[in-house]
Structure P
Amino acid sequence: MKSKKIVVLGSTNTDMVVKSPRIPAPGETILGGNFFMNAGGKGANQAVAAARLGGNVTFIAKTGNDLFGRQALELFKNEGINCNCLFVDETTPSGVALITIDAKGENCIVVASGANNNLTADEVLSAGAEFETADVVLMQLETPIDTVVRTAEASFLLGKKVILNPAPACALPAELFKYLYLITPNETEVEILTGVVVTDTTSATKAAMELQKMGVQHVIITMGSQGAFLYSDGKGQLIPSQKVEAIDTTAAGDTFNGALAVAIAEGKSLTEAVAFGNKAAAISVTRLGAQSSVPYLHELINQLTN
């Protein structure tokens, strides 16, 4: 049975991935291993994660009128995602990402945004009926900032829970924060937003309080293998992640955010939602690729019952 509706606004890319012993230094050429292509983009990854984990998902994005765009559309349909608001740019190619993954599972990514950069707020807001029937709106920062801000404002005024995963990191307009039910930066992103270097729960609390001063209701700071720090109602807690051997962290954050949106849409507490997100992300880092690494709900259920 599907949960209440989630609207995901964001990017869709095709990832071109090379495994290598290490990330090359500037100006250096090294010989890598296998090459493969995988569906990616933060918005698409989060939409797929939410759908696989039981969410009733509508994805709003923009592709080029090309092979990559058509492949993406078919993949989303196969995942059971509502694609009625997937716009097509007739003049700009679909987004692509070039990814290098080292032997420890760490990655280096360069994105050519393509059509993602041309998704306008007017296009997004033309899908007004989708927002009116949604409970949660999930966004990232691989589409234009104006589109994100106007969508957040409209969703907030409709009484929806707006979640922003502020990635890739950048400075944000001050007005955006007051529309956010929840923000989910990692340590790098929260430092850019607040100036606070997060290394432990004390510094995470300080950073979270800064974000709340800006207007955000609740804060989750993802802290890699340590887990995720939740700050809500004046209290902070580190919710640990399961210890696994990571081989590729490419979509761990996206998997976490998609899972988080599902749990919140289902009415779970934020503590329960973070724990659910941690479990999903822990599975994803044990697999290669972006969307190919995202687990299904039955895998989490099996993990919880074993």
Structure Q
Amino acid sequence: MPPPLVTVVIGTYLRESYIRRTLDSVFAQDWPALQVVVVDDASDDRTVDILREYGERIELVVLPKNSRRPAVPRNVALKLARGEYIAFLDSDDLWKPGKIRQQVEFMAAHPDVMLLHGNSENIDLEDRPLGVRHGGLLPDGDDKFLRLLEHCFISISTVMVRRAVLDSVGLLDEDPFYRAKEDYEWFLRVAHRHPIAALPDVLACYRKAPTGISAEEGNWHMRPEDAPMHLRILQRPELWQGRADRAFVRRVFLDACRTNSIHWRGQRHPGRALWFCRLGLTVHPFARPLWLEAAKAAAQTLTRK
């Protein structure tokens, strides 16, 4: 019996410095049945020229206009997927040798698991290791859903899913709100309906680059915890009803607001700290910890004048 086909989904934009290393890590896998779909989001550097050098080894789609949403190229690739399994890879990340084989063998032995992920290692621009990403955050036990509601501990470049999951939960959400976090929303949809599992091994390398969506200054609303995302989750009970109660999801959101307020007050940004306090108090006006934190931030504002 031939080995099952694995579709590799790669969306890319302005990655001329990294895309060759990324693809070479795919073709270094010891798995013979790969469909590699690369969707370029209208790059205007040499990314597409480099991709074309791979010829028929990849299925290349070049979008006519930049979407500014990673979900768009990923969804284009997902619609072309023919594999029994689908593996995601960001276009500046790398796979460790044996990653695909290890995951396919696990999935074959655990037919109930619909999503499998693992650890990833942070690397710098020159591929030098910087430590394990989400170190110590992969939860133990069978039900990881509550922990996933608290924190996205899944790195998409380590993810493999069964193709059947697309029929169950659909594609990634292209709403601009989810830009840079559409994978988290999708993971929640999958984990809400199906068992997920993790391997303890480092399966991929996540590149910490100073540029990109996650590095944009405008994203201070999301740091260090993504409070707006947790608010959106709270507002979408279809993501957690039956697996968690509203009090738990609200607590996660309020904790994120307080954590961010403390962080930005420590960075001498009391205005940002107050922003998070106000955000949390719109949901729970009687949250005493947020009022106390707001008072500290307000006092810091006065001392700066």
Structure R
Amino acid sequence: MFDTAFFPNAKKIWSMGKILGWDDVLVHSQSHALHYGTSVFEGIRAYSTARGPAVFRLEEHIDRFLHSAAVLKMSVPYNKADIIDACKLVIRENELEAAYIRPLLLYGYGNLGLIPKACPVELIISAWQWGAYLGEKARDGVHVYILPWRRIHHTQHHMGAKLGGNYVQSTFCGLIAREKGCDEAVFLNLEGNVAEGPGENILIVKDGVVKTNDRTESILEGITRTSVLRIAADLGLETEVGPMTKEDLCAADELMFTGTAVEVIPITRIKDGSVAGEPERECVVADGLPGPVTRQLREAYMETVGGQRPEYDSWLDYVND
């Protein structure tokens, strides 16, 4: 039996066209993905609304999922409509009103050379109830650590793809940040500019302008990031996309993470460990409290995903419709 303490209300999984019990899914120990990280995935959220559970920007997530698979040269055994239907089905099968959904494509059991010439591509989709990624207190502001390790560069692979193996860097650097007493990490890129968090984009507010960067700064241009920029513009806020320095972080009026898992949360304190061998430097963002723009964007975003903003209803895919 698999303990579901970290997967609340998870009972069933969709695996290669079948609904299986949570304990019944088998991935062989010699599956290619376990050894080389040859998998692609998406993190997607469904929210409770007056019309039942609704998945936020499901089509865009599955488009990126299939793009990631193409980057890894996968022959996917299901089309976009099949995967969308399966995501909704697994929510219904688990009787979830709100959910975190994880579609996963992997090279399975076949050969174990670097080239998966005999490995089938397998699709597994799971869903469970998941709360705040960095904890409920995160909405009051998180403490981040600027890493000495640089983010994988945009010239080294497709930045628009979520490749499983690339997240090894996110994992060990996230652990380093927590060893430093921080809540999350921040990467710089090879140019020394701000890149992103291990699984989050970063937005700055300065003099009323909401600014973030793009894939040329070695980031995954997140779906939440794009949505928040649109919401900000619709609220009458000026937005800008361009390089950001680490000095910009400490000089910001407000600072925030965006992402499917974290949603929209403020960053209020920074520990700079970006230069190995030099003393680490602490700074507080403005007065150390969540700022008004961050609060406004978070509120608007949560209303949007909860089906309370009709102007963004096209972003919601209602599970029971």
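Rule-based calculations on the coordinates, nothing more; no lab input. Because the structure is a prediction, the values reported are computed rather than measured.
See the values below:
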read-out: Structure (P, Q, R) behind the derived value 3.7 of mean projected area of the Cα convex hull in nm², for residues 146-201 alone; value: R
read-out: For 78 (volume of the Cα convex hull per residue in Å³, for residues 42-97 alone, calculated) the corresponding structure among P, Q, R; value: R
read-out: Ranking P, Q, R by Cα Rg over 2.2 N^0.38 Å, the structure that comes out highest; value: Q
